[in-house]
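Please treat every number below as a calculation from the coordinates, not as lab data. In this text the structure is predicted, and so the values were computed from the model without any measurement.
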Structure I
Amino acid sequence: MVVSLRVDAMTLPALPLVELASVIRSKNAGPLCVTIDLFFRDASAYARAAHSKALQAPSIASLYGLQASQIRRYELPEVLAIKLSMPRAVCAGDPGDGDVYGAQQHAPLLQLIL
């Protein structure tokens, strides 16, 4: 089944985020927060991502078990990027922290379809 997305009066076939983004990475934004950077290949990929419900705060919150109000989303069209920031489940370096640098926290996004 092919699902389509409507962006700027055009209907586009659904594509995985990994095909639209040139960089998908996460990192600490202090010991209590993580940030996810999404850089897109071109302006049309960025526009698709910026308008996608899959990358809005409620959808991201659902993926990470958070409230939508805990997600900060920044659109950076001048560099074709979207930044997502959210609280970490465990303080960086505390017992139980399996990713002290926050470098693997982007993994849930790798399966997203836009």
Structure II
Amino acid sequence: MQVRRKKAAPPRSADSLLQQLSEVVHNSPRDRFELYVAGDLVGVLGYQLDDTDGASVMTVLHTVLYDEYTGHGLAGRLTQGALDFAAASGRKVDPVCTFTQQFLRANPRYATLTV
């Protein structure tokens, strides 16, 4: 009698693989962060930099991903890249973008960045 063994699940889910293949790039001449997956541009986060009351503020205007890349955590990766940039450069964040507002509520470690 031959015993059939269950095949082990792949070590990484599709979401995890997409995260590993993704890269956030700051395109400062175009005032945006770009998300690339395997070299293809799949999303952008637009912003505007201002000085308000002596503080540098990054206003996050919008976050856009191609439909086929939604639901895999990639918009969060893109937003995290932008917020990490703001934190590293000593800027506050004004989240006009509704996705960024939701991301900030779900990730309290960025709470000190908001204006």
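Worth pointing out:
- At a computed -4500 (helix-only ellipticity at 222 nm (-39500 (n - 2.57) for each DSSP H run of 4 or more, over all residues; to 500)), which of I, II: I
- Taking relative contact order in percent (Cα under 8 Å, 6 or more apart) as the criterion, the largest value within structures I, II is that of I.
- Taking mean projected area of the Cα convex hull in nm² as the criterion, the top-ranked structure out of I, II is II, with the highest value.
- Source structure of the calculated read-out (Rg and Dmax of the Cα atoms in Å, for residues 30-77 alone, 11.7, 35) within I, II: I.
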